[in-house]
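We did not get these values from a lab; they are worked out from the coordinates using the rules stated. Nothing here was measured: the structure is a model prediction, and the numbers come from that model. Cβ atoms are built from the backbone, for glycine too; each structure is taken alone.
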Structure I
Amino acid sequence: MNLRVRVVRCACAGGHHWYADIDDADDLQPDDPFWFVDGCPTQSRALEIACAQLQLLSGEAISGRQLTRVQEAHLVHV
């Protein structure tokens, strides 16, 4: 697995904001990330939040845990 952060500027009806997600760089269809955040006021804030989450997800992957994708999260019962 090769986790990566993507940060994108969005220009929606609600105004400009930043979106970030974390996905596997080797995933041929990056439409279901492992994590995302939306509505960040600045690029640096989106990147800061995403990098903190990347550190957590990387630790889980290194310890052998299966990472759950956003669209699968509702299927997981804790």
Structure II
Amino acid sequence: MERVGLYGGGALLLIGTVGMGLLEIIAGAPHPVSGEGQVVHETLISLSIRSYTILLGLVLLAAYGISNLATKPPKDTSI
């Protein structure tokens, strides 16, 4: 169960940041300029999908950390 929390959360974070970012770079998402000179950013993958992927990774890592803290007492109790 530990590996699912750690590897799953870490993988979702990496996919959401590095993986989807590289896909945007490789696919060459266009950045046309409007009539007023503003850059119109069109994404290949919706920003909400990317955000939810990163958020799910953080939730998995937080759930792992909380469950690990709640179930395993600290080794050194001399503090």
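If mean count of other Cβ atoms within 10 Å over residues 5-12 comes out at 13.2 when worked out from the coordinates, which of I, II was used?
I
Tell me which of I, II gives 27 when you compute relative contact order in percent (Cα under 8 Å, 6 or more apart).
Label of the originating structure: I.
On Cα Rg over 2.2 N^0.38 Å, which of the structures labelled I, II is highest?
For this comparison of Cα Rg over 2.2 N^0.38 Å, the top structure is II.
Out of I, II, which structure matches -19000 when helix-only ellipticity at 222 nm (-39500 (n - 2.57) for each DSSP H run of 4 or more, over all residues; to 500) is calculated?
Of the structures listed, the value fits II.
Taking distance in nm of label points 7 Å out along Cα→Cβ at positions 37 and 69 as the criterion, which structure among I, II has the greatest value?
II
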